[in-house]
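Following this line, the structures themselves.
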Structure I
Amino acid sequence: MDFFDSNEFVILNDILTDAFYDIRYYSDYNFIGKRIPGYLEEIAIVSRAAAIRLKMINQELKKYNLCLKIFDAYRPTMAVQAFLEWSKDLDDIKMKDVFYPNLDKSKLIPRGYISKKSSHSRGSTVDLTICNRDTGKELDMGGYFDLFSDSSHISYHNLSCDAKNNRLFLQNIMKKYGFLPIEEEWWHFTLDEEPFPDSYFNIFISRSSFKK
């Protein structure tokens, strides 16, 4: 485990107060179907550098009466390991109908949906979408968070006009503030100048991780 300097990280909920949060791995509504190890509180942790940029993005979205909705941010390596262990149990398909309905579970690793390491563990990667600031209703992105499908790829084009435009809007505003996407997941972004590009942290997601 790399050394976690709590001065370099923040609880995003305290910085980005005018956003919505749906921390899926704290709940049992995720592709495994239960809370994931390491998620002790329903909060999001990110590097201070990433939080500053996210706040700028949210401020720009305010002009359109929109805001960010955060699904995940820093992810401890113990959670990544739990994903790997789950992927080996091919009989556990509790959430298949929701999160990988058209994909055999054995294909999740080869297709890149589950990996041995995650950029999330470096602290400057976020999973998010855009929603209405008043109602919290998500913009139509032609799919939902953690849907393991070709339709989640940013290059997928068999979408409605609204979904295409919303995905493009999300991609453009994130790139404008220095967050880079990956092909497989339209919701996934990593700060291009992340402060810890070679470090993978394994602290619990809780406020106590910040106590001196």
Structure II
Amino acid sequence: MGSKGTAMDPSGFVVLADHVPAIVQEIRYYSTYNFLGERVDGYEEPCAIATIEAARALKSVSNELYVQGYRLKVFDAYRPVCAVKQFVIWGLEDTDIRMKPYFYPELEKQDLFIKGYIAGRSSHSRGSAVDVTLFDMKTGKEVDMGSPFDLFSKVSHPDCRDITDEQYENRMTLQKAMIRGGFEPIDCEWWHFKLKDEPYPDRYFEFPVSASYLKR
């Protein structure tokens, strides 16, 4: 188990694509299409990184879903502490609401923290949490989950029934596979899962999201 506090040591981490070859990646916080509207601090490369334990568990999930005709699509995995700090600072800046229509149309910025959509300390920074969806190999598109990634709204709660039966079943297909693989869901985001037996439950990491950094 890791000691408490923050750390720069990436030795227990891997590039997800090296361990889960079938995954599709769209690292949103490396791009400008996210709720901030800009690349997030610490995202130096558009790659998903996770602990070795999370990567192994995700590989078994990926294999199960692949047989069903799906690939896992990853939006985010390990998230450095500096990125979370940027989220918090952004939350205090009342004037920057340029992405509100796309990601939080029903809420004020401060509500995102109050309602638990954004946390001051994130499980992503411990390295064993992932934001994922299903990619349908037959259609070549993401599966319809009833709401897009990072839409901060009640409709994004996994148990929301204000969506079609098919959209709900798609969420459950993902959730059941992730739970069988050792991950736990949360109640406000259908895309977020954390490894139940995470190796660093008390440690938050600060190294950048960078495949080249892991190889140093």
Taking mean count of other Cβ atoms within 10 Å over residues 94-101 from the coordinates of each of I, II, which one would give 11.8?
II
Suppose you compute volume of the Cα convex hull per residue in Å³, for residues 110-157 alone for every structure in I, II: which one lands on 87?
II
FRET efficiency 1/(1 + (r/R0)^6) of positions 6 and 150 (r between Cβ atoms, R0 = 35 Å, to 0.05): greatest across I, II for structure II
The highest value of distance in nm of label points 7 Å out along Cα→Cβ at positions 70 and 102 among the shown structures I, II is in I
Between structures I, II, where is relative contact order in percent (Cα under 8 Å, 6 or more apart) highest?
II
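No lab work stands behind these numbers, since they all come straight from the coordinates. Please read all numbers here as calculations on a predicted model, not as lab measurements. Cβ atoms are built from the backbone, for glycine too; each structure is taken alone.
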